Structure 1
Amino acid sequence: MDMPQISLAVDIGASSGKMLLGWVEEGRLLTEEVWRFPNGAKKQGGRRCWDVDGLFDQIVRGLAHCAEIGKIPSSVGIDTWAVDFVLIGRDGRRLGDAVCYRDHRTDGMDKKLLEILSEEELYARTGIQKQIFNTIYQLLAVKEQEPELLEQAEHLLLIPDYLHYRLTGQICTEYTNATTTALVNAHTRDWDWELIDRLGLPRRLFCKLVQPGERLGDLLPDVARRAGYSCSVVLPATHDTGSAVLAVPAQEENFLFLSSGTWSLIGMERCEPDCSAQSRAANFTNEGGYGGTIRYLKNIMGLWMIQSIRAELGEEMTFARLSELAEEAGPFPAEIDVDDPSFLAPESMKEAVQAYCRRTGQAVPQSPGELASCVYAGLAARYGQAVRELFALTGVSCPRLYIVGGGSRDALLNRLTAQATGKEVFTGPSEGTAVGNLLAQLLAQGVFSSVAEARGAVRRSFPVGCVRPRPQ
């Protein structure tokens, strides 16, 4: 009997990275986690930065571990968060730091952009939701604060592109992640060269755009030596949400998805972008998806708030316990806007939530359970609002909401979400991003013949829960 083809997904989030092997047996996708490592932005030279070279070292160690356990993958691909980047000099080395999107260097950069073009024109071109940490604002910050870096730089690489470059020596930009920069034209689906020129950014920085499924090549000799073998590097949707949406176990053509993790991304998969004034006013975004689709979605603050509160309470406080305390506390009589800028990167999330409630003349949560209850209710309320806005903008009514990612395990939040949206909520897989990463590689290798077949394998392979809203 032939051994099944094994692929390796490297899925790196804001707080940790994981590496999962995946292969297909009798129509089911089997996975095995083989490596896990911490991640997090740390202060460096007065800024929040990522240790991207430390992440690369962990990837190589994970590759070597596969050889140690006798499960060598035929391909590997990496996904991460969006918008952050590194600059590469003419000698192929990294210039400067990999600054985190939660750093304050972009403060005021939206006003700088208004000197060049209006927010209405930017959205009409790119279809990307305004967020002060988008790559376009980060680049304006570099131009303003460190112009010498742009003069010295030969290429701009988003974080997963940089890690793939370190594996293969190949320089390119994967399309789904590139769209989050607000520098890709939503209509031509290529870099918006006129916009780039108007911003005064060097064209040489922007590499060829390639689609998920592209084979970049094999591991560099030194990487292969450290790993103990060589394998192909195949691009998944390198934006973690792009991979997560590919893993949604939906059968219907029109469906709602919620990728629930550090961020909450709620939306629909569509064929064409909507760059209208109405869409901009509702603050929806048009990001590239697998197979030329558009992920029409809203970016909501997400479980970052719960993660931050938990971190303040100490390691003995688990997510499960915090959810239990929220349930015991019951509904708290205060409503918070989870997308308020004060929650993006506060020194203390607990104090930020309390300050928001004081500022808006509401009751102030004190206990961990009250704080968590307040955040959960705020998240569910935003999900409900986003679903209503989606229907108003698209005219498409979907009876189900599919939640993938770590947040799909939170029973309390799922119940609140079902109630707030009025939708049947289907939950899982919890490792949706890594699963979608694997699916892209397996599709590229011909193991699956279509996205529909790949999603069918997800339905057969992972437990999917269902929560129905209570009758009003």
Structure 2
Amino acid sequence: MTHPNSRVIRLSAGSILAGILIGLVGGAFRYLLIVLDHWRDELIRLAHFWPHIGWLAPVALGLGGAAVARAIVIRFAPLAEGSGIQHVEAVFSGEAEEAPLTIVPIKFFGGLLALGSGLALGREGPTVQMGAALGWLISHKLIHDDQDKKVIGAAGAGAGLAVAFNAPLGGSIFVFEELTGSITPWLLVATLAAALVGVWTMRMMLGNGLDFEVRQVSFIEAWRIGPFLALGALLGAVGALYNLTVAGLLHFADRLDRFPRLSSTNRAAIIGAMVGLAAWFAPAVVGGGNMLTQAILADRYAIGGLLVVFLARFLLGPWSYAAGAPGGLFAPLLVLGASSGALFAGVLNHFTPLPGVSPIAFAVVGMAAMFSASVRAPLTGIVLTIEMTGRGDLTLGLLGASLTAMLVAILLQSEPIYETLKRRMLAKAIETSGFMRSPLASPKPLSGAVQ
């Protein structure tokens, strides 16, 4: 029998090494995406000097980036398609095999191509899947027990989300709430260690600070919780509609793939070209959306601008995801939540002005509520939002809106987005390669009892 002390040493060492690796990889990924966003904006700015033909530049960039990203996914690592979180979840539920290590470079460079060319996707999906793969790599080198290997893999995935959002607690809670559905002493140790070291490594590379600078407005008094509940109810319906839109466009894309003359690479090229055309007219609405979220949280948009941002991102997010390139859904959800929250407060102030109804506060709360409606992981969304914005004073609003959004989504019978994506992934795998296990395979829970 394994001695508990030797077990905790191996798990701690494995999770720390996994945290260092994903901190380095995720930090480099974040930095290069910032550079590529700047280059894309500069390209569009220069292209406007030739208004009659300049639009071809962002169109060509979007077309080429999306097509190449999709092509390398098909050629080298089909599991790198889309977010990748659905695959990580399937591994921990016993429904899929671990991804090969080739997933890391494909997710890294494919994500750079997809997001850098303007697709409205998030960096967190690639970082989570890369973190899980690096965790599995370390676990196979250091750990002999199969269940402990899964613990290190889960810790790596959580560290990936922590690095993507600069949120070590949020990344850790993601593992317990969404990825494994459990919390045990060994999993707790490994996850916290990996998230701590991963974010520390990333901050050593990129600097220490919040992802978003949010001005403190005022504390929310207890009697003002009503508008936040109303926002949560509204976003519960919006989140259900968004999930339906993502699933519908993916189903449409799958049907298109059956036509021999329209390959998935050609489909990705068409999607990328249309996103590039949108970038010509409104460069701020494409890409991961971090700068757009920051502008909303700085209260730089009037009601009309917020409506345009919300509608544009509601359409661009699912449209970009249908390209099948590496990229996540979390960050686009945050943009939608922030824009809809600020828009809700703006409309409320316009028609029935109430004291203390701040677009900034409602934008912050909207981020967590939209996340809860779509992903159905309210604790993860709340903690991520607090860590990214530093607005712990909005706890009551965050809790109330997130709970209401989740309840409304459940009442509307909206399936959590990653459940939908996982079912689609498993069904496609059965139709094609048989690489996955059967969806009916019995889940294998993570071991955590202290021996």
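Each value in this text was obtained by applying a stated rule to the coordinates, not by laboratory testing. Remember, predicted model here, so these are calculated numbers, not experimental data. Cβ atoms are built from the backbone, for glycine too; each structure is taken alone.
Using the calculated result 3, 13, 13, 16, 18, 14, 10, 6, 3, 2, 1, 0 for P(r) over Cα pairs in 5 Å bins from 0, in percent, for residues 13-84 alone, pick out the matching structure from 1, 2. Source structure: 2.
Can you say which of 1, 2 returns 25 when relative contact order in percent (Cα under 8 Å, 6 or more apart) is computed? The structure behind it is 2.
For FRET efficiency 1/(1 + (r/R0)^6) of positions 253 and 397 (r between Cβ atoms, R0 = 30 Å, to 0.05), the highest value in the series 1, 2 is held by structure 1. Supply the structure label, taken from 1, 2, corresponding to FRET efficiency 1/(1 + (r/R0)^6) of positions 45 and 405 (r between Cβ atoms, R0 = 30 Å, to 0.05) with the calculated value 0.20. Answer by label: 2.
In this comparison of 1, 2, the computed figure -24000 for helix-only ellipticity at 222 nm (-39500 (n - 2.57) for each DSSP H run of 4 or more, over all residues; to 500) is attributed to 2.
Here the criterion is distance in nm of label points 7 Å out along Cα→Cβ at positions 269 and 325, and among 1, 2 the highest value is seen for 1.
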